Structure 1
Amino acid sequence: MAIVKPFAAYRPRKDIVDRVAALPYDVYNRAEAKKVVEANPLSFLRIDRAETAFPDSVDTYAPCVYEKAKSLLDEMIKAGEYVQDAGKCYYVYELIMDGRSQNGIVALAAIDDYVNGVIKKHENTRADKELDRITHVDTCNAQTGPIFLAYRAKENIDALVDKIKKQEPEFSFVSEDGIGHNGWMISDDEDIELLSEAFAAMEDIYIADGHHRAASAVKVGLKRREANPGYTGEEEFNYFLSVLFPDNQLKILPYNRVVRDFNGYAKDELIARIEEKFYVERCEQAYEPESKGCFGMYVDGSWYRLKAHDDIMCDDAVEGLDVSILQNNILKPLLGIDDPRTDKRIDFVGGIRGLAELERRVAEDMQIAFSMYPTSITELFKVADAGLLMPPKSTWFEPKLRSGIFIHEL
């Protein structure tokens, strides 16, 4: 049984929401974030990445950075640029990319559901990345970046969303990358009860994207429970900001790989070794894998299609993933990438950047690239249901949720 609650969000005024809404904080490095904020002083990135207000000599994680984030948020609320809704609501958040619509329910998920496994994860988190968001949430006393959750589609939720979308939206804009963003409020008592009961009937909800934000929000909640031993469980810190999407509307893009060198092999020797486990065919143009077990390889100005031999394919939830097949049969034994989390010789390129980015990286600072077939949402659920973890950089979800459209005050 999942607890998914309505809440009274702080939201930017309708006339500025398009300028406030920002991509997640971890999409940018410091220099990139600074450029975004300089170009658009209203961007929520100035709060999510408040180091942009300081010279580069100031450490990204210095206490003054988090205090600056809080003061900037407080100033926006005081100025009326953020306004809190009068009552507790659910919201519909629609994103449109390349004509494809996905409709999420903006709500609060329970930290207890995260702790007890109703909300399932498929990635490990890093303590250093958690600490940054823990400090940000705790200092700002607010969750500003929603966690991207997924559930198995339910007809009654779909029907309610379709009904709500016939109303006038609370906001509607197209961001600079061409993604459409539309939002509606769900305030009717019967609709709220329907949604609460629909989610309560679910045994499993899945983190699609935002593992570090989720872990950080939960740890802030647990910290506040320790500081308030008489807590009832209804306090706002017991819940975290989420957008929940039905699985049949989601699209996962591939997460491609680039490697700095051949690990001592000559090119022809490396290809010969790869042919021990894969069928290798040279392509006349850039190759985007069309099915599971197929990979593109770009080396020395040429593309190759790799198809895994049957004997290295398997049904195991983790070992059967294409990212595992590549890791276990090429990256580790041939290219010497033992731990892709820490090895500096490998880098990862989100599928949104296209195959031309792989060619560019090989021309500039790498020697070999692999294009991947995307992990499916079914595979993600299978791994999470088994209580297992995916290899790093297994999924790339698009479009990305914007931060700053909905804020949950603790």
Structure 2
Amino acid sequence: MSTDLPKADFARNMTLIGHSDIGGRPDGVQLMINKGHAFVGHMFSKGFSVADVSDPRDIKPVAYIPAPENTWNIHLQTFDDLLLVIHAKDMFAAAEFADEKAYYTTSVGKTVGTDEVGKRERDWSAGMAVYDIKNPAEPRQIGFMPVEGGGIHRIWYTGGQYAYASALLDGYADYIFITIDMSDPTKPQEAGRWWIPGMHTAGGEVPDPAAGRRAGLHHAIIHGDTAYAAWRDAGMVIIDIADRSKPELVRHMNWSPPFGGGTHNCLPLPDRDLLVVLDEAVLDHQEDGIKHVWIFDNRQRDNPVSIATVPYPDEDDYISKGGHFGPHNLYENRPDGLVSDQLIFTTFQNAGIRVFDISNPYRPEETAAFVPPAPEKLMDHRPNRDKVIQSCDVYVDRNGLVYANDYNGGLYVLEYEG
């Protein structure tokens, strides 16, 4: 029951109407809403959960599917009757990443041992699981695409023949871009791949990221025959995927340095010829510098131009608060949810959820904010973590209800009043 709702540390033009600890598993990463149900991947509880949110004031957890041993299911996608769930090495349970800085500042292929084929014994599941969710309260696995390596990190799927994913495969320095043929959902198959030259170590290529930097794909967002790929410290890569078996480079651009990297989302707004590109803050106390949400003019696909950044929260001293301060994720205009090219919904980690009006793309303005209180308990088992909110993902349904989750604090349902 969503009674006795948590009291916000700060709120403006957003009202909390529902909250859930998701059956005692309040650690949420990626979040999808489908058929009146929330699908939540867990960071520390392993596996994923389903909650009935048809009445957002009375959220009811209805299913929990545990992950295989040592495996992450943190990211997932739903569309129509399908749910796609990533399988990857649980990086934050690994000794080599006990200090999270190691995860964000090194090529994970080298650390995990996937850049050299067969270097280490595998004790995790790697690939992509497919579930039938005609009955959303009872996901039923119908397919699995295994990969050799660290696994899949994040997927983009909005129906149709193809899905798109970032994959850490044997013989590569970090995550690369793959296309997946979903013609038979019970037997998904890789259709094509693309990587930044230098990443294919098994092919004799030599990666050359600067010390303390990570050139790996987080994920791509697709519009038509173009993939807008967020490549962490290597910036944004625009890929032509007219031939899904042979993706081709359109443009690779990187603003890091001088800025801090961590590119996480590249969201096209095609009706306005704009791109919204978010760089993720990945270290505590803003140690990795100020990370921006950028607005690009995208009238020319091979030459996007940065024209603005969204304003930073300043009503509190978030740098000193503890944990990460700065952008993490943005709502990606899912076709079965709200589609807006005027409002951008983001998570700012210890500064909560933020909404920006970009009707004037040269002067974005914050129109709403909601900062949840400190979590009741710390689900994050890594050493030296602060007991603070770390708002992680946000989804906006067709009715305009805002769903947001947190590494520790559970699922929040908000009404936007901006």
Point to revise | When mean count of other Cβ atoms within 10 Å over residues 28-35 is computed for each of 1, 2, the largest belongs to | key: 2
Check your understanding: If you work out mean count of other Cβ atoms within 10 Å over residues 228-235 for 1, 2, which one comes out largest?
Key -> 2
Check your understanding: From 1, 2, which structure was volume of the Cα convex hull per residue in Å³, for residues 20-235 alone = 155 calculated on?
Key -> 1
**Study point:** Given 6.7 for distance in nm of label points 7 Å out along Cα→Cβ at positions 4 and 204, calculated: source structure among 1, 2
**Key:** 2
**Study point:** relative contact order in percent (Cα under 8 Å, 6 or more apart) derived as 15 - corresponding label from 1, 2
**Key:** 2
Review point. Given that Rg and Dmax of the Cα atoms in Å, derived from a single structure, equals 22.4, 68, which label among 1, 2 identifies that structure?
Key: 1
Check your understanding: Taking mean projected area of the Cα convex hull in nm², for residues 220-331 alone for each of 1, 2, which is largest?
Key -> 1
Study note, to complete from the structure: Value -9000 of helix-only ellipticity at 222 nm (-39500 (n - 2.57) for each DSSP H run of 4 or more, over all residues; to 500) was derived from the coordinates of, among 1, 2, structure 1
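Read-outs: derived from the displayed coordinates by stated rules, not from any lab. Here the structure is a predicted model, which means the values were calculated and not measured. Cβ atoms are built from the backbone, for glycine too; each structure is taken alone.
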